[in-house]
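Enquirer: These notes open a run of structures that come right after.
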Structure I
Amino acid sequence: MTDRAPVDVIDQLDRRVIAALQLNGRAPWNAVARWVGASETTAQRRYTALREQGLLRVVGTVELDRTREGSSMLVRVQTRPGHGLEAADRFAASPDVRFVAVVTGAADLIVDFVAADNEEMMRMLFTDLPAADLVTSTEAVPVIRAFTSASMWDTGLLPAEAAADLRPATSASSCDRADWDGAPQALTVLEQEVAAALKEDGRVQVSALARRLGHTESSVARAMDRLISRGILQFRTLVEPRLLGYEAEFMVWLSIEPDRLDAAGRQLAQHPGTKFLSAATGRFNLVGHMVLPRRTDLFHYTSDVIGALPGLIASDVTLHLATMKYSWHRMRSTA
């Protein structure tokens, strides 16, 4: 189980810094300072302190459905009674797993596997499944098309104008991009190296990145710019939603009439609580990761938001008790 920090470990200035970095993880400190109401030095110092405490991390993320770098499989896992946390720990330790949450409802765990091809996915799910001795059943939900991703989520803690100022001009939710239906693009070797390095530290300086990779600064900068402009590389800030005032973190699993799936996905992607939303295959064909200020807000959310989706056939909600791993990284949890 991960170490836990009290929610009041950060203050409002910390939250504004996090909100600015969620809008653009590589935003220059002078721009961050302008929107958080502090000096550049103070904003940078707050970020460094949060990162050293393990409460925050800025990472680069690759949009898998826009590349040939792999595919995502969300797996709903049921475990032997009393062994859910142990199983979650083992899943989180796997290098094949991008995300792990301990949840309530029809599943005990939600696990996101990423594989380069079908053969690798079969190995992960059928041969080398972590914690297989603790698992009683699984349901695999292949992710096929993202409507929006966590990098595009706005915490709502800064004015709406902050997003327009801080985010790159090319930034847009996947379904709003003109090339959404374009074929996946292969990455060059240098682009793969740049993306892999930014996955560890999204704010690393180009000069340091060039030295680490053994390339010139100009070639690394151009590779990064290409990835960003094509919508392949985005930056997100990993932080527990509770620290930002969102007590309810959950996933929705929806069955939508096929001819209404696009309309339903675009509608739900616009909701301010939607962090991630994707079309999928199987029993559920629309899957999302959501947050709300309070658990009680789920009452109106299920009736007024989910219930209003076009073509809705059935829905399920799994409420997060703890998130063990975000975007390949284990984070310190909040009490």
Structure II
Amino acid sequence: MSGIGTAGGREAPRATLVVTAKPGARCGVSDYTEKLRAIIGERGLDVRVERLPTWSFRGLLRVWRQGVGRRRSVVHVQYPSMNLGKSPAVALAPVLIGGGRLYLTLHEFTIFNRIRKCYFLTYALSRATVIFSNEFERRAFEAFFPVRRCRTLVVPIGSNIAVGRPGVPSEAREPTLVYFGQIGPDKGLEAFLAVSERLRAEGERLAIAVIGSPSGPDCPVFRDVAARADRLGLRLVLNAEPEQVSDELSRARVALLPFPDGVSEKRGSALACLEHGVAVVTTHSAKTPDWLRASTVPHVSIEASVAAIRSLVSAEGHRAAVGGRDPEALRARAWPSIAERHLALYGLE
């Protein structure tokens, strides 16, 4: 947290990022919020993070009382995050704070049912700025709220995992297949395990690692992964610090990320793998933009992915897969670019 004060009696500008988070819990949106605070703060703006235990009138009132009433300030809500519950209290933010100084990044929208989508009616009818990570989610929001006053736009997200060793060549990497991301439902772990089963049944001895944080100790998907780990020779890298995750990705050649709804620009785990030079096999869908289609190998079946992994896990296959990528596509999603976009949107300088 930066300690910028007033200059010449003029009130110093401030941005308050609001997210629900539990102490010690791993959450991609919470991690993204902290990264955003740090990168914008480096550019001289006083940025603070308010971590609420859940969305509630009391929590939003606390945000207001801790300085949001200042004239030169903005509030930026990040939604959804893990363990936030299903309270509709997030809808109160435009009423308490006012739309003109309110920003909302909707990391998800299409996954919500109609009732939960209606939580954002107050944003749609206010002067708030609603930000999405990709055009697919933005278009879905605009179709659901055809009558609106809010501004909508796309700002790509960045990876929460900084690259510690850039440019690791194919020959220096290990013939390893990885899954990276949250270990929980609707992430494609079932397909990853099925592919791993087939690889082992066909005698493949490549290393296989599952890197991520369980959504909870009682999660059925995590229990299934843990139960099969010894038999399939899975190495579990759980709740690792970003530096360790970066090291793991820098040593691997292939990642299998079979998202059930398809890879899109909201998938920070896919961005992290691409930035670390990993060849990525993943599901393509209507949500997948052209640059991601061109940068990844499609997962269409267990058989096809097994064949692709056999090729990509070799140094020659890996080199061919990553050699044709467009570096500009990832550069546009780098944190310096994201920070500048937010500063321009806030308009506090």
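Enquirer: Given that distance in nm of label points 7 Å out along Cα→Cβ at positions 132 and 220, derived from a single structure, equals 3.1, which label among I, II identifies that structure?
Expert: The correct label is II.
Enquirer: Hey, distance in nm of label points 7 Å out along Cα→Cβ at positions 124 and 196 derived from one of I, II reads 1.7; which structure?
Expert: So the calculation was done on I.
Enquirer: Given a value of 2.8 for distance in nm of label points 7 Å out along Cα→Cβ at positions 44 and 268, calculated from one of I, II, which structure does it belong to?
Expert: II
Enquirer: Right, next: Starting from the value -10500: which structure in I, II was helix-only ellipticity at 222 nm (-39500 (n - 2.57) for each DSSP H run of 4 or more, over all residues; to 500) calculated from?
Expert: II
Enquirer: One of I, II was used to compute relative contact order in percent (Cα under 8 Å, 6 or more apart), and the answer was 15. Which one was it?
Expert: Of the structures listed, the value fits II.
No lab work stands behind these numbers, since they all come straight from the coordinates. Only a predicted model underlies this, so the values are computations on that prediction, with no experimental measurement involved. Cβ atoms are built from the backbone, for glycine too; each structure is taken alone.
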